[in-house]
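J.: Some structures are shown below for you to check.
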Structure I
Amino acid sequence: MIEAHALTKRYGERTAVEDLSFTVRPGAVTGFLGPNGAGKSTTMRMILGLDAPSAGRVTVNGRHYADHRAPLHEVGAMLEARAIHTGRSAYHHLLALAVTTGIPRGRVDEVIDIVGLREVARKRAGGFSLGMGQRLGIASALLGDPATLVLDEPVNGLDPEGILWIRNLLRSLAAEGRTVLVSSHLMSEMALTAEHLIVIGRGRLIADTSVEEFVRGAAGSSVRVRTDDAERLRRLLAGPEVTVASETAGVLEVTGLTSDRIGRIAADHAIALAELTPRQASLEQAFMELTRDAVEYQAPPVTDHEGRAA
């Protein structure tokens, strides 16, 4: 378990993390999300004792990281997959970590097989592709068979097969009762992998909830309605908390009403419906909505050749 209490980190006059409190519990993959500059990397560095908090504290399994007698058995981390000796083979990189931390040599072969690097284990890591480097970084994190994993962007550089592999691996590790904290910018992948979310912006907590609750609470949902009597139905559905949009003739996008309620209104007024489909917002849409005011760097809007919004 990872517990942060009023965690704050300042660099001179700049505050990277401010009064941040959260708990990452075992048994579920927890996604750690936020825009660029939100303070995710700083927070993970404080979890691992690489940066000292300016105020507050963070513990892993009840202790500060540095207080664990065998840290690699408690916490496996990958903050930078390329933090390796490029002249060493993957095998000898892992062997050096094992020998210096009291981990049996046999564990090196185990993690090499877990991450699928057996065929290149004796090759120099400096020649690895980005995806192979990610696998080696994950192998390093798993080396001590830790109870807690902290991974920063673990799917970067992986092909579709590799992404599916890491997704299944993380979920299986969580199912074993481990604590798994994963930072990623890939919302579509987080929607498939994570069960819980911690979202921060400008160093402050925005949300600490399940993926389902985050999506439902942030972006709401809509209902797609298709009918030949769209304009009459639009008038019937109108209300102070109801929004009805239409970009295509005969098709309405309704927010603020359930599909059951829309269906009853249509039936009461003898309006035939060709489609009545609830549409749940995506994690990406919810994330963009909730973090809109916490984005540190914003790109200008995309326009066409005449300067109109694209």
Structure II
Amino acid sequence: MKKQIPRARAEARWGCAFVAVPVLGFVVFALGPMLASLYLSFTRFEVLTPPRWVGLDNYARLFARDFFVWRTLANTAFYLLGIPIGIAISLLLALLLNQKLRLEGLFRTVYFIPSVCSIVAAALLWKWIYNADYGLINTYLRALGVADPPAWLSSPRLVKPALVVMGIWSGLGYNMVLFLAALQGVPRSLLEAAELDGANAWQRFRHVTLPAISPMTFFIAVTSVIGGLQSFDQVYVMTRGGPEFRSATFMLYLYLTGFQYFQMGYASAMAWVLGALVMIVTVLQFRLARRWVHDE
């Protein structure tokens, strides 16, 4: 017993040493900027002039006087509609690749490649695919006899659905691999017992497989929504928010406000509102998860 106490203390010291590194990094590189941005959110700060205290004026402007805030929030919400579609397609691909197939490894690699690719490179690729003059889609449409194919990224009506399709494609591989790992962890004994009880393939999937992989489904849903609320790269590269700001996300508007118009105080207020929105949505997801996520 006496030997175990010094050993436990040594392990505790090593544990504190390992934990201290990320904690110190957070305090030095994250906590300071966070507190500074919180202060700046109550000021008018335009980089070249000292911050001037304005109280809640930035937040009042954000919620009551800035039309583009609500437009970009609506655009961001529209992009989130692609998340359940992407999750469903990823699960379908995982179910197919969970079977014993020839060239199974090749198919997994092909579907996972978009996840390895840089989001900027993927956005440039899709910008070329959607190009109205020489893009891949319109080239095929002209070959099929369509005389005037649409300008995908220049049309206020089509630009958001086009970006949703690109977002679904970019997340398929990563989510598919996660679902594949979850599917391989489903107990075979439960599936065999359900089959012996007369359950067909759909019933086994509905009542055995889906509950078993629900923690992974929840993880993918939460991380996808958080990423969707902060989406920036693909919109910035492909459209810069156009046409007429119809494709701009809240994160893109935040970036333009701070780094193009140099309204750092207002941008800081936007950042804190976005952080609060992400937290609220995440908490709601955790509350709703109690109804459908099965831990055992």
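J.: In terms of distance in nm of label points 7 Å out along Cα→Cβ at positions 43 and 187, which of structures I, II is highest?
T.: II
J.: Could you figure out which one of I, II the value -0.62, -0.78, -1.05 for log10 I(q)/I(0) by the Debye sum over Cα atoms at q = 0.12, 0.15, 0.25 Å⁻¹, for residues 11-82 alone was computed from? Walk me through the numbers on the way to the answer.
T.: Numbers: I: -0.36, -0.56, -1.48; II: -0.62, -0.78, -1.05.
Computed on structure II.
J.: Let me ask another. Compare FRET efficiency 1/(1 + (r/R0)^6) of positions 115 and 147 (r between Cβ atoms, R0 = 30 Å, to 0.05) across structures I, II and report the one with the greatest value.
T.: Working: I: 0.95; II: 0.20.
Answer by largest value of FRET efficiency 1/(1 + (r/R0)^6) of positions 115 and 147 (r between Cβ atoms, R0 = 30 Å, to 0.05): I.
J.: If relative contact order in percent (Cα under 8 Å, 6 or more apart) is computed to be 21, which of I, II is the source?
T.: Details: I: 21; II: 29.
Comparing all candidates, it corresponds to I.
J.: Percent of Cα pairs over 33 Å apart computed as 44: which structure among I, II? Numbers along the way, then the final one.
T.: Values: I: 39; II: 44.
It traces back to II.
J.: When helix-only ellipticity at 222 nm (-39500 (n - 2.57) for each DSSP H run of 4 or more, over all residues; to 500) is calculated, the result is -21000; to which of the structures I, II does this value belong?
T.: Numbers: I: -10000; II: -21000.
Corresponding structure: II.
J.: Then there's this: Looking at distance in nm of label points 7 Å out along Cα→Cβ at positions 139 and 267, point out which structure of I, II has the largest value. Please report the intermediate quantities before stating the final value.
T.: On the way: I: 6.1; II: 3.8.
Answer by largest value of distance in nm of label points 7 Å out along Cα→Cβ at positions 139 and 267: I.
Coordinate-derived values only; no laboratory data. These numbers were taken from a predicted model, which means no experiment stands behind them. Cβ atoms are built from the backbone, for glycine too; each structure is taken alone.
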